[in-house]
Structure I
Amino acid sequence: MQAKRISLEKCYPIDIGRSVAGTCVADYLDREAGSRNALIITDREVAGYYLKDFSAALSEKVQEVPHIIVDGNPSSKTMEALKPVFEQISDRDCGYVIALGGGGVIDIATFAASTFAAGVRSVLVPTTLLSMMESVMASHAALHFQSQKDIIRVPIDIDYSVIDVSFLQTLPSRYFSSGLAQIIQYGLIDNTALLHALSASKDTATLIEESLRSGNKIRRTQPELMNFGRDIADAIECHFRFLKYTPGEALALALLAMCHSPALHKLYERLGLPVMLTEVGKETLLKRIAKTLETRGDTVDLVRIGPEKKPLNQKVSADIALRYYDSVLSEICNKAGAS
């Protein structure tokens, strides 16, 4: 399958295709990098599946590109992960980093690239559905600190991405389902046709392209709506220190709480997404959400479903926001669960 350029307004070049990653990145570096060195940043699992073939494709157009292995687990997105990356960038005088992996790898790579010296250019090769949906559109790279999610942030400029759907063949079903949560969020905010497409098992590449168009539109016109479900999702992830639920599963649960309906519940069951929280009670999550709201002052932004059944952003008091979260969390919290 030949790569297709996805033309998005006010966005850097993104290509999509099947079994095209190595060729596309090689062509890009051959055209843009000149004599500047590049470094592949990946994790052990992705390297085992794809690094040999990816590197071989690069070698047809550019000089040998070294690599570094990092921990791609979301819980490992910390400042400590940056040191070996900085050392490699410095020792090899790299002008480009190529992030080959999921969201954790991409955050580490782009954070390092954006903060090292005058900045290093970033090329993204996402290997999970969630990173194809979210990381390629990110304006910031973010790291965790202790149990605080994405608390350390820097703005980033991505130069090029290639979405290769063949990577999804080796993605465990749980993590594929996790990525569908981002499509559901785009669908609830902007384009309900995406939800129907999920029900109809539409072609993956087409679904990704249509989802990216919706995501791009939301970020350009109503970026505040991207916070829809985030307070609850972050509370879930942080409570379990990023170990029990994936980012997509946490977001899916938050969206179900805020948009609960039999149709959405049925879609979740079909897609393999969780519909009920376990091992934590509502009061525990509310305490964590309340602590987050305290940092925003007396008036906070609350994104919730409005009268027209679409998410809208409202300025409300922190107390009103907390009462709202109290009411919707009942939809996903087992009354007999831990508190």
Structure II
Amino acid sequence: MLVHVASQCDFANNGANTFRTLNPNKESPSGDLMLYHFSKFEKREDILDIFDRISNIIFCFAKSNYNLLKNRSHDVAYDIHKIPYFGKKTSFTCGDKYERGTCEFIEFLTCSIVEEGRRFIIDVIPIHPAFDLSMLMDRSLTKVRQKIKINHVFCDRGFNRVKIFKVLKNHCVKFLMPMVRNPSVKSAFDEAEFSKSKVFNNFKVGGEKVNLIIVYAEDGVKHAFVCNFEVEEEKAQALYSLYSKRWGIETGYRNLDHDFRPRTTTRNYNIRLFYFLFSCCLYNLWVLVNICVGLTVHGRIKEKPIITAKLFAILLYMVKLDYST
């Protein structure tokens, strides 16, 4: 039932009604009954533990059967995924700039592999307005490094914080992100005015040393990146190609929002958390199925999904029917 509701991006009550219409001979719960049982979750830790255990099953299957995620290092991206919230403000909503009709959001720190065909969501941590983002990053990196080997970590400008630089360096991972134009960075732009690219090693940001790279894009606009690995000035243009991998996490979010996320207006945070993590589990399973089909049929992992998200939901439901009979 919940797979149907999620695949239709519907609410519990309407999704339950359409499910019964499509399957008149099958017993199915009402939307109210579903929400009643979901509301029995008392601890957020229990919901997060369910997600971790299901994710570990998916990752272990990929590792043991296809040696995926096992031997090679992977590029990952961190992002803050924001779900618009339109109800009365509560303790779990985070205020942010006006976007999509609201200034209130339910936010999650997420980490995903950003390589085509392998875009698993590796970790999800709920964000509370009082939480320190660097602390959450530290906790997440500890978990992620137990699951995969990290090659690069990509972040957006929202992670331009000295504490986060320290966390990334303490975990000995290579990171790359655009840099906000603060006064010291603007001075570096002036110094690089007549250069196609310029590298400032050991550039201090709030007392923390990073490498600042000023580089022209093909459209003639200069951009600034910060990283903690060596970059040769004559090869600095390659940073655009390297950082472009980060857009893989945006592609994953589009699939998550358009194909796997049930909708709700409830103020019960645990239900909202369960819904989002359920969507992530469905998404990861969809990625794994496409890997299995690609390797079985074509002998390699295809860059584009062979099985669409909508078809996957139908197949998953058919497997459930076959299993129950």
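Of the structures labelled I, II, which one yields 1.4 when distance in nm of label points 7 Å out along Cα→Cβ at positions 3 and 163 is computed from its coordinates?
Details: I: 1.4; II: 4.2.
Of the structures listed, the value fits I.
Which of I, II yields 2.7 for distance in nm of label points 7 Å out along Cα→Cβ at positions 211 and 251, as computed?
Numbers: I: 0.8; II: 2.7.
It must be structure II, since only it matches.
Taking relative contact order in percent (Cα under 8 Å, 6 or more apart) as the criterion, which structure among I, II has the greatest value?
Values: I: 13; II: 21.
Between I, II, the highest calculated value is found for II.
For which of the structures I, II does the calculation of distance in nm of label points 7 Å out along Cα→Cβ at positions 99 and 187 return 3.2?
Of the structures listed, the value fits II.
When you work out mean count of other Cβ atoms within 10 Å over residues 179-186 for each of the structures I, II, which one comes out largest? Mind showing how you got there, number by number?
Details: I: 26.1; II: 13.8.
Checked I, II; max of mean count of other Cβ atoms within 10 Å over residues 179-186 sits with I.
Given a value of 2.5 for distance in nm of label points 7 Å out along Cα→Cβ at positions 59 and 227, point me to the structure among I, II it was derived from.
The structure behind it is II.
Tell me which structure, out of I, II, gives -0.41, -0.58 once log10 I(q)/I(0) by the Debye sum over Cα atoms at q = 0.10, 0.12 Å⁻¹, for residues 75-202 alone is calculated.
Going label by label, the one that fits is II.
Assign the value 0.00, calculated as FRET efficiency 1/(1 + (r/R0)^6) of positions 51 and 299 (r between Cβ atoms, R0 = 25 Å, to 0.05), to the correct structure from I, II.
Working through the options, I get structure I.
Comparing structures I, II by percent of Cα pairs over 37 Å apart, which one has the largest value?
II
Every read-out reported here was derived from the displayed coordinates using simple, explicitly stated rules and does not represent laboratory data. If you're wondering where the values come from, they're calculated on a predicted model, not measured in any experiment. Cβ atoms are built from the backbone, for glycine too; each structure is taken alone.
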